[in-house]
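Please go over the structures that come below.
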Structure I
Amino acid sequence: MHDRQTSPGLSGWLDRLTERRGNQIRLGLDRLLKVTKCMALPMQGDDVRLDGLVMTVGGTNGKGSTCAFLESIALQSGYRVSCYTSPHLFRFQERLRFNGEEVEDQAWEEAFDKVEKARLASGDIDLSFFEVTTLAAITIVQRLKPDLAIFEIGMGGRLDAVNCLASDAAVLTSIDLDHQAFLGPTREKIAWEKAHIARKGCPFVLADPSPPEGLLELLKDKGADVWWIGRDFGYEGDKIQWQWWGRSERRSGLGYPALRGINQLLNASAALAALSALRQKLAVHQGGVRQGLAQVSLPGRFQVLPGQPAVVLDVAHNPHAAGVLAANLDQMGFFPKTVAVVGMLADKDAAAIFARLGGRLDSWCLASLSSEQAGARARLASELRPFCEAMIAGLSDTERPVEPVSIFEFDNPELALRQAASLVGPNDRIIVFGSFVTVAQAWPLARSLGQAPHLS
């Protein structure tokens, strides 16, 4: 039905998957595992077992950065590495890399074709876009046979499609409130969901220094070999270099990673702990660690573009990430004016995000992400106005800004960024944050701001 001669091409497949019925988020592995049986994937108990080592990376924030560190260090140590992450920022093909390069479109097309045939053969089971994409990525990785396959959990853990894999090690970067409609209203409930990426007898790196009560006991009950930040591994540093320590090894004289931000040493340390836990099977040398830290790259994570005004891109879209963004902004030094460009989906806790950023912003340019998301922008504005008024009312006369905080609304992030650019001078700062879509749509204009005219 879907042979190569009639294949719709990658763009056609993506359109088809986006428009398919049943494409909404529905957590659970039962439907997906029925399809894997028809795909004849190798199994280990109830899990799909790939050749080579498999690492899964979950958490509220820091997953993408940790995957990037794992990938970069392993590559610089001479291993064949695949890395599956989501969502993408600019192109769908970003979701799966092999040896640092995006896999070819034809590989995706053939994998989608295989998944579709198995889906129909198993009873025309409805699978979401992410579920189909994950099965296709697993199919591609199975063929490529990397030494290390890194898979980022999409959401939660227990019922996420990636959790169908038998992993050799897992990393949990952080636990905070996000996707409460699916994962639960408390950190304790969210931690319970995320902890289920652990596998009995396998290393489980816990990089949250203050995990919710009961999480460590749950991991013990699951039989995981827990590596907890501060107990089993950690880091320290000065203005010039930093060092990492683990259970039985120490790495000193490390240069600071290419990724900016106060949390990146924590993410890098989690990656080093996971690699240390598997060092008998996948040894990484000191040169690989140093080169991996120096060459790691991940757009949209506290990315400061060169030029004036300063433009910062960050996909922070929940309160925990907004708090990290606020701390990173404070580390940048003084700017006379800071203007925000922000767009978020309707399910985000906008009030808590605004509270974490406090009084750091002089103007806000709110953007819709699509015509269907205009209501989300209006809700952002309705929650932002009383927040700004209350914040200013709480300041003393000497602290109160000379001009009131301005709030603008636009149909898309590019228009919002144009307005932001008109409000700042060369010594000021623009912050573009929120959804991946916000950063992606603002990117073409953002990268040209501050450049010489011949570079624009």
Structure II
Amino acid sequence: MFDLILRSDRVVTPQGVGAHDVAVSGERIAAVAERGAIPDGSAARVVDATGRIVMPGGIDPHVHCLWHLPLPDGAAMLTDPPAVVSRAALHGGTTTMIDFAARQEPLPLKEVIARRDADWDGACYCDYAYHVMLLGDIPPETVAELEGVIADGYPTVKIFTTDITPSRRGRMVHFGDIWEVFKAITRAGGLGVIHAEDNDIVMHMYETLIREGRVGFENMAEVHNALSEDLSFRRVLRLAEAENTPLYMMHVSAATGVQAIREARARGNPIYGETLHQYMLYTSEDYRRPNGQIYHTYPSLKSPADQAALWAGTLDGAINCVATDEICCTLKVKTIGNRIDDTTGGNAGVEPRMGVMYDEMVTRRGYSLERYTDLVSTNAAKVMGLWPRKGALAPGSDADICVLDPSVRGAVRAEDLHEADYTPWEGHAITGWPAMTVLRGKVVVEDGAFLGDPADGKYLKREVPEAVRAGPGL
């Protein structure tokens, strides 16, 4: 006896799109069969989703919950917690998020993780994991500890090559320390997760624009520029190549970054690219719109040519995942900074990601459902060591399912969403939207009704597979 059968003429499986029954027992998918092959009487509930798209739940590999956010007056605050962001994620069809456990104090990494667990355990509606984040100077004992942490199921290690802004000194990891971390990652079978910008170029441009009096945030693209991305990507990629270290390049924003990844992959290196949906939909010209800060994250938005290169990268393999860099806060907080050196990064994007990207990819650009699913779910599962538990509608996989209704029409409105009081996608056309979300066999969202519990979310220990570490595995 199954608990649930989802039946549709468009089910996205690892073998392609077809007409199938997806049968669920407990938390797992028990069977995927030809549509109608499983009798209705063999399940406690049958959902006929004909006309709707049944696909794996979305995976957002780049979010920040309860994140330390510096404010222009020198104070700081924490962004919204996992309970807020994960609830919105499920409304938007995303069932797994990956956040960060940041070593901001001289503590053992196991204690860093334990403190992060206290923020999340029993307080997250969807499943989740962390990247281990290393900041500033990395002592040898931390590098040594890192190997054990990777082996214990925390295989992805975040590194900044820049302080981002003059007020955030201490984020950048020096190149020698990066070298030692890369060696440890390779030995332990992990994956480097990189925010790559050239710190000298970035800080030089801050000094230049401040000296010239051009401090408005609309000039942000001159500071966090394409040359900076080019220099830093190529330096980091060369070091990774020397140590056979697999890398996931976060929030690629420029054509130079796309090209650097493309060239590294052509040499057989295990390099993967992530971009953000705001980079794909907005450019630096959008900074000049009212409340233009809402479109910003770090690195900056770039030119239309850079944006076109990101789209091209999703077609040739240089860009593998579309994430959000989620920062959930109010419009007041998001727009409180208005200078190049104090504008708040990130934005509330986890809920509209699946719907907005369906419109942009499938409706407007003709992407296949398989490619769309790869970019918003499956590829992240594979790169981050969650496949095939996540990101697949296959027997034995977790029953994480998004039922997307392509007949829904309208526009994105902040008042209809479930996190912040604003959305950068206000007014964006809707040509499909999640109608049902299933998390490990439990229907948690159905036709707008929320049925989840903050104890539903489980931490996911991970292992990056050899196929991903050995070469371009996607």
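Who wins on relative contact order in percent (Cα under 8 Å, 6 or more apart) among I, II, i.e. which is largest? Don't skip to the answer; put the middle values down first.
Numbers: I: 15; II: 22.
Largest value of relative contact order in percent (Cα under 8 Å, 6 or more apart): II.
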To which of I, II does the computed value -11500 (helix-only ellipticity at 222 nm (-39500 (n - 2.57) for each DSSP H run of 4 or more, over all residues; to 500)) belong?
I
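Work out which structure the value 4.2 belongs to, where distance in nm of label points 7 Å out along Cα→Cβ at positions 68 and 388 was derived from one of I, II.
Working: I: 3.1; II: 4.2.
Clearly, the read-out refers to II.
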Where does the value 49, 46, 39 come from, among I, II, when Cα extents along the principal axes in Å, for residues 124-363 alone is the thing being computed?
II
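Any idea which of I, II comes out highest on FRET efficiency 1/(1 + (r/R0)^6) of positions 204 and 268 (r between Cβ atoms, R0 = 41 Å, to 0.05)? Before the final figure, lay out each step's value.
Numbers: I: 1.00; II: 0.75.
Top value of FRET efficiency 1/(1 + (r/R0)^6) of positions 204 and 268 (r between Cβ atoms, R0 = 41 Å, to 0.05), among I, II, belongs to structure I.
Mean projected area of the Cα convex hull in nm² computed as 23.1: which structure among I, II?
Details: I: 23.1; II: 20.0.
Derived from the structure labelled I.
Read-outs: derived from the displayed coordinates by stated rules, not from any lab. The structure presented is a predicted model; accordingly, all values stated were derived computationally and were not measured. Cβ atoms are built from the backbone, for glycine too; each structure is taken alone.
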